[in-house]
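Colleague: These are the structures, in structure tokens.
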Structure I
Amino acid sequence: MVTDFSALARQLEDLTQERGWNPTPIQAASQKQLLAGDDLLLIAPTGSGKTEAVVMPLLSNALTESWEPLCILYITPLRALNRDIDRRIADLAKAVGLNADVRHGDTTQYQRTKQARNPPHLLVTTPETCQLLLFGSRLREGLRNLKAVVIDEVHDLAASERGAQLNIALERIDELCGRRVQRIGLSATVGNPDEMAGLLSPTATVCLAPAPRPTDLEVVTELPTGEDRALSLELHVSPRGLAALRKLASKVRESAPCLIFVNSRNAAETVAQRLAKLDSNLNIGVHHGSLATETRHEMEAALQNGELHALVCTSSLELGIDVGSIKQVHQIQSPRAVDRLLQRVGRSEHILGGTSRGMLLCWETDDIAEAAVIARRAMASELEGVEWRRKPLSVVANQLVLTAIAEKIIPLESAAVLLQRATLFSEIEDEEVLEILRILDDRRLVRLVEKPRDSDPLTWPPILWEKAAQNCPDLPEKRPTTEELANITDKQREVWSNALRASLTKNLNKGWFSAGSRSRNYMLNHLSMIADETRYAVRDAVTRKALGNVDETFVLSLDSSGGEEDGTPRQFVMAGRTWEIVDADPEKSELLVSPVSNQSTAPIWAGELPPVPAEVAREVGNLRVAIADEHDWIIEEQPLDDWGAKVNAWVEQLPIQRPVSDYPLSDNSLGTLTQSVAEHLEATGSIPNARLLTIEARR
């Protein structure tokens, strides 16, 4: 393990001395392997300097080995994280005479053209834009200079189809470069690091450098007062929910600036408005994926500048985006997974050695139990492993179409080879790929030719015609149009067909596939594996400023004038305030709104709550049983049939039951959960858990 930066290029070593930097544990542990070009998965807590740990050795190699532009690709899952990483990396690169830039969906056409003509040494981008780089002629050519790919927050991508798509894209990049490109993954929370490293690269190893970062969590439940019960009707919140928000407002006053995480976009809008209503002196912002980019930027800047006491957010701020010094993180209801909670509370004291502090506010008993288990596991660093699907066929279809466009023509015998080199698709069979190609051909998304000798050569792809014409004077340089081909003589048709058949290379004799008539349109609409939904843009009617977007279902519930069924104007909450619809334009997919001072509700955006890992769900059952045991409540023994005995034998392998004191529950939280267990036990005589499934009937 190194103790300084002396192994780096002289320019970087001088820079670290000027700025008074010393290696953090992860920087010291990974430097030698990264300089050697090894594939590596770096795992270290939030705020430990992972970005600099990987970027400085790569910039050092770029300097000492004279790497050409576009030699380093830095991929992150979020555009906001792109901007944040770019700010940090650009300064570092510029200081040593190199350059870095960012490219994603919000990048202007001017900037894209500039990047194509003069690529930066290091490009920060998203998985989707990485796909696009494989199409543009200039950038595609620039990718041949690529030496290293960095995937930040690799755990966030691994479990999704975006990650599977990127898994194949990395193999396509290696194919384009004609060599193996160095792969580096970064994460703060991975429960199965060896498996994750194997997913990144067959030769990747894990560099784990734990830094001292305590985690301080508590599950808090507030009991409602008479005032809460009265006000809850006005604010359309349950009395227990309002009591929790009152507690939250108090905590925000004590610990500003802070982040408040919720599990949905409509919850973010609702919580922000209700907090502002409870205390008008609090400046509360909102941040989620359905707000306009400019609105999100403004919220991030306001928090950094100290203009906001708190920012209510979804997973849009879960990853390593720098929003300044955060004193404390609060979670509304269960975060549903340990890694998610650690990512969120890691935003507080975002420095090496800082303490992750968080309060989990819950009022429903299931949320209390779930949050207690997740909080205990988080403080004990018991992370669930990241799970991923093997060979998702939707991604196979997507990549076959995109590859056909980029490569022009692909021999059928090698159709599955590239896919099989990708870790997630190593088990896919040639016949499976062929079946998918037949389906795509049927939909004109690719053009599949299985038996070239039985097909009409005059309909073959233009690239084959152009290659054949180079060696055959009888053929025109470019394939004639369909109309021109219809007017040629039979003799000419025979001569051209024979010339084309004779020109086929050996690897194409067994067939090929190429782009179909609908491939381009498919690419424009399906570059991303994120499900596409029709949305309406929301704009301020006066300033025309974009505020965000709402789902089409929200708009379809309006009448022709943009109001409610009874004719009154529709009002809703967005960006923390109430707006009234003044016009709806279906052709532009746009709503024009004006601000009003009324209380209202947030739109419902389509989406799913993240799943709860099985380990957490089982421990929730254990916690309920532990509460009953500590009160000496008798749980009725249930007779087991043969199947039940087999299940019970399997369940014996589960974690042991822990004492209730292991869980960070406030007195009110424990009291509420205990009352729920007592009521359930009285009503049914049993407690549902990993060993016992209860079925309840209402009469």
Structure II
Amino acid sequence: MREARASAQGIGARLGRKEDDRLLRGRGQFVADIQLPAMKDVAFLRSPVAHARIRGVSIPPAQCSSTFTAADLVGVRPIRAVSGLRGFKVSEQPPLATDKLRHVGELAAMCVGPTRAQAEDLAASVTLDLEELPAVYDMLEARKSSTVLVHEHWGDNVFLETFIDVDISKALDAPIKVSREIRTARQCMAPIEGRGVVAFWDTRLEQLTVYSACQMPHIVRTGLSECLGLEEGQVRIIAPDVGGGFGYKGILLPEEICLGWLAMHCGHPVRWIEDRREHLIAGANCREHHYRITAYAERDGRLRGIDCEAAVDSGAYSSYPFSACLEAAQVASILPGPYDFPAYRCRTFSVATNKCPILPYRGVARTGVCFALELVLDAIAREAGIEPHEVRERNLVRPEQMPFDNITNKHFDSGDYPQSVRRAVAAIDLPDIRTRQKRAQPHARLVGLGLATYCEQAAHGTSVYYGWGIPMVPGYEQASARLTPDGGLELRVGVHSHGQGLETTLAQVAHEILGIDIGRIKVVLGDTALTPYSTGTWGSRSMVMAGGAVAAACREIAKRAAIIGARLLQTEPAQLSVRAGQVFGPQGAVSLAEIARAWYLRPQDLPDDVDPRGLETTIGYKPGRDSGTFSYATHAAMVAVDPETGEVEILRYVIVEDGGKLVNPMIVDG
């Protein structure tokens, strides 16, 4: 069988998103839209303080049957997100706090009412008797503290310390040495739709069904079954339409465990919809880093080495499944970025504080490490008396070095990194900026240029995750494809689409191979009962991993269809090609719909030795390189600053990015 030819609906086609029709017409279904008979709402009583012992919980007698504490959740296990890295200290996060509260917003009790307002009234009538304790808010103080401990049995406040040293001693005598201390602020995601859960117990199937606004339904199912003591087959997770994920919807929540338990015991569906206040005070955060970084360079600006000590505020608990060490482990791994230098040392600390836990927000750790590294490159440029773009061009991996393994064994397969800098500098018009800097500006404003170059890893493999201490996240993906009796195609994939356009782009991949009209390709996502097990959508992995799996499954369907088509056309499969939804041979063609009808409805037309696997298959995909794929970009900004008021205005902004093969350029454009 020969390969199909591309068409106007395949890879590279500018198509409107299939999912936009229902979303723009208000026909999407989010968790908050789900209405079930007899469903009641849940509200939580949350900790008002950062650190306290619980001496008691006082519940009004009239609401004892509608208010629950940790004492009620008999047999429910705490959340344990354990890193595979040696020396990692394990935290146990109870769904409802037991003896201690470790951050503001931690769950202390849950209340059930006919409406959310009534449930909140019940929660407001519950009283916590607390012994408030000293708290640690600053990661640097927490590292040094031996008296204020988030988890007393640890003896300190460090989840994990890591260390890399690659010949740093050889860089210490460099003629240029610049050091900086840099801190980045904690962030919360603030998606328009927060987290949400609807749960009910199906008595017929003896199965817990949970609708969750999440990015990774299968991982949530695994964690939920572990905590509730259920077989995985007794748990079904459905992620309907989800209004943005950003990593925030990629962890197991204590609220999900609480509602799962409640649904199993109360006899009716229950619902919790996160409000904005809950999100801001208790939702997991990210990106609070501290860097002490030193760069060593030659007088011409060429890097000899980078030495860095980095701390990450990881909050009070380790989030499932990524653990509290993901950001710090990534710092050590990706700090060298797209640059080529011979010596590197990095020590990282994942620090526990009395704040809510962290999670893998978009571009995990990349903003922090890029910020730190690019600032020291600017400092080198000033010391060497050269332009900032020149120091970057001299240190970036060159195209003739590709494929290239950098100092932390990141594999760059292709690219022209220096060219991205040159094109950005040309587009921003550097000579004009320098001219404007020499003459007086209106209102005495100062004009400046900012440059940053980075590479971004996607489709990380198993070895990468394991190196970061996340042994349970696989670097592969599966997809199921079924040619239906009427010639349509069903794709069932375990990733989830929450703004990425995967319902469209995965269909485009399938169309590229089979030629079936994209309107006849149904993509099923987000339901653990209907899709293969999957890590889900995060880490820029879905198009590579799920797209590769869809392509493999569709090629297998094409191969099997060609065998049946050869029988119908009285020729050999090797003489056939699949395109435009048909199988073509030397003497004619037969449509995939005719082939499907023969397989499903007219088996008497097929030989006795026909392949019984038919026109349905599940196939996995694993990239040839386990280290992932890399895109790269240079950003350039011309800004004006008022030195008296601090007001900043962006005058020009340029991005030069190599995004690889664009499956749908319209989606990329936005």
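Colleague: State the single structure among I, II that was used to calculate relative contact order in percent (Cα under 8 Å, 6 or more apart), giving 13. Write down the numbers at each step before the final one.
Modeller: Working: I: 13; II: 17.
Traced to structure I.
Colleague: Please compute volume of the Cα convex hull per residue in Å³, for residues 374-549 alone for structures I, II and give me the label with the greatest value.
Modeller: Details: I: 215; II: 200.
Answer by largest value of volume of the Cα convex hull per residue in Å³, for residues 374-549 alone: I.
Colleague: Using the calculated result 4.4 for distance in nm of label points 7 Å out along Cα→Cβ at positions 182 and 310, pick out the matching structure from I, II.
Modeller: Details: I: 4.4; II: 1.0.
Only one of I, II returns 4.4 for distance in nm of label points 7 Å out along Cα→Cβ at positions 182 and 310, namely I.
Colleague: While we're looking at this one, here's another question. Can you tell which of I, II yields 39.1 when mean projected area of the Cα convex hull in nm² is derived from it? If you can, show how the numbers build up before the last one.
Modeller: Details: I: 39.1; II: 35.1.
Label of the source structure: I.
Colleague: Where is percent of Cα pairs over 28 Å apart, for residues 254-469 alone largest, in which of I, II? Working shown, then result.
Modeller: Values: I: 52; II: 44.
Once percent of Cα pairs over 28 Å apart, for residues 254-469 alone is tallied for I, II, the winner is I.
Colleague: Between I, II, which one scores greatest on mean count of other Cβ atoms within 10 Å over residues 142-149? The partial results should precede the final answer.
Modeller: Values: I: 19.9; II: 14.8.
Between I, II, the highest calculated value is found for I.
Colleague: If you don't mind, another one. Could you figure out which one of I, II the value -13000 for helix-only ellipticity at 222 nm (-39500 (n - 2.57) for each DSSP H run of 4 or more, over all residues; to 500) was computed from?
Modeller: Numbers: I: -13000; II: -7500.
The read-out comes from structure I.
Colleague: Computing FRET efficiency 1/(1 + (r/R0)^6) of positions 318 and 502 (r between Cβ atoms, R0 = 41 Å, to 0.05) for each of I, II, which one ends up highest? Present the calculation step by step, with values, prior to reporting the outcome.
Modeller: Working: I: 0.10; II: 0.90.
Top value of FRET efficiency 1/(1 + (r/R0)^6) of positions 318 and 502 (r between Cβ atoms, R0 = 41 Å, to 0.05), among I, II, belongs to structure II.
Computed from the coordinates by the stated procedures, all read-outs in this text should not be read as laboratory data. Because the structure is a prediction, the values reported are computed rather than measured. Cβ atoms are built from the backbone, for glycine too; each structure is taken alone.
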